[in-house]
1. Given that Rg and Dmax of the Cα atoms in Å, for residues 47-150 alone, derived from a single structure, equals 15.7, 51, which label among I, II identifies that structure?
2. Using the calculated result 0.96 for Cα Rg over 2.2 N^0.38 Å, pick out the matching structure from I, II.
3. Looking at Kirkwood radius over Cα pairs in Å, for residues 7-102 alone, point out which structure of I, II has the largest value.
4. Tell me which structure, out of I, II, gives -25500 once helix-only ellipticity at 222 nm (-39500 (n - 2.57) for each DSSP H run of 4 or more, over all residues; to 500) is calculated.
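Every number here is computed from the coordinates shown, using simple stated rules; none is lab data. Keep in mind it's a predicted model, so treat the numbers as computed, not measured.
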Structure I
Amino acid sequence: MQPLQIIEKYYQPGSKEHKIFVIHAAMVTKKALEIAKRIPERKPDLQFIQEAAMLHDIGIFKTDAQDIGCHGDKPYICHGYLGREVLEKEGLSKHALVCERHTGVGISKPEIEKNKLPIPKRDMNPISLEEEIICFADCFYSKDPMYLTEEKSLKKIRDELAKFGKDKVEKFNQWCELFKETNVKTA
């Protein structure tokens with residue numbers, strides 16, 4: 001399976017959204033593979049991580065996120081489940097679950113209901129080791145065109161997650177320990 005071939009079915013090469021998508025996906029993929037290689041005893045599936053990390057944000061083109069070149073009609077929070085739909089149509093059901101479960105550190109059904117989020121009311125938390133690795137790696141990179149290749153510090157990630165609750169920061173901290181993350185950036 002060639003992720004770039006799938007990406008180019010949905011993103012016009014050379015477009016703003018294609019450039020941002022591919023750079024972001026490549027940064028997340030690189031980080032995810034680095035993380036996976038730190039925990040060989042857990043036997044992560046490196047090929048799957050490489051493929052799924054490249055495709056984890058495939059649904060952004062269906063959202064209204066004009067700052068990153070996307071002109072769809074759905075709110076950005078929908079990109080996970082929309083990506084799942086895209087990859088299920090491609091016959092990639094396991095990869096599709098990564099799309100749906102990668103937002104933040106995951107979103108629970110009660111959170112979706114409580115916050116009246118415009119997404120299907122089901123748990124969207126990463127379950128497999130590979131899903132967790134990709135979700136964790138995604139936390140380190142923004143799609144902001146000014147910062148696409150800049151890795152965020154652990155402090156910055158924790159501050160961003162804290163807006164959604166202490167439990168999100170606790171989950172991230174558990175992953176830092178599990179994945180032996182020692183990012184020393186201070187900004």
Structure II
Amino acid sequence: MSLREAKKQATAREIETAARSLFLSQGYEATTMEQVAEAAGVSRASLFNYYGGKPALLEALAAQLQSRLVRLLQHYRDKSNTTGDCIEQVFAYSARVLEQTSALTRLLFIHGSAGDGFPGLQDAFTDLVIAGQRRGEVRTDFSAAELAEPLYLGFIAGLLGWCHRPETGLDEQFAARARLLALQLQG
């Protein structure tokens with residue numbers, strides 16, 4: 001990577017960090033792009049060269065979350081004893097992490113595009129099912145994509161439900177979902 005490209009990536013990360021901090025401390029609606037530029041130490045014009053507006057900043061933050069969740073799923077897929085164990089571990093760990101960053105998670109799912117889905121996460125669930133089918137742990141009377149869809153949708157639905165009804169902990173919601181979804185995969 002060239003020095004120029006490295007500097008551009010560092011500036012983008014600084015902008016995203018500033019936006020995340022301001023969104024969480026002031027609220028999404030109250031935060032202006034001028035405030036983000038000032039907090040990131042860039043000019044307003046430079047900021048708009050990176051991000052066309054607050055929705056674009058939310059998109060970038062949602063992409064970071066998706067990337068983190070995909071890496072988590074891949075980690076447990078490679079580490080777990082069974083596909084069912086992996087599902088339960090991914091859901092449990094995700095619940096802990098997402099509850100620790102609950103304000104940001106809710107912001108991304110309520111105001112941002114995260115509520116529209118994470119195609120990369122859906123692909124990672126499909127890869128998990130394929131690995132399970134190859135080991136003979138997951139039923140093969142449906143395609144991997146068909147079996148992965150309820151996993152993915154269950155994950156997203158649990159998050160959206162928790163964003164709107166936080167009185168029930170995400171860990172509780174995810175634990176029950178994970179057990180049920182793991183059972184449905186067994187052949």
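1. Values: I: 13.1, 37; II: 15.7, 51.
Answer by label: II.
2. Numbers: I: 0.96; II: 1.16.
Comparing all candidates, it corresponds to I.
3. Details: I: 13.6; II: 15.0.
Structure II comes out on top.
4. On the way: I: -16000; II: -25500.
Corresponding structure: II.
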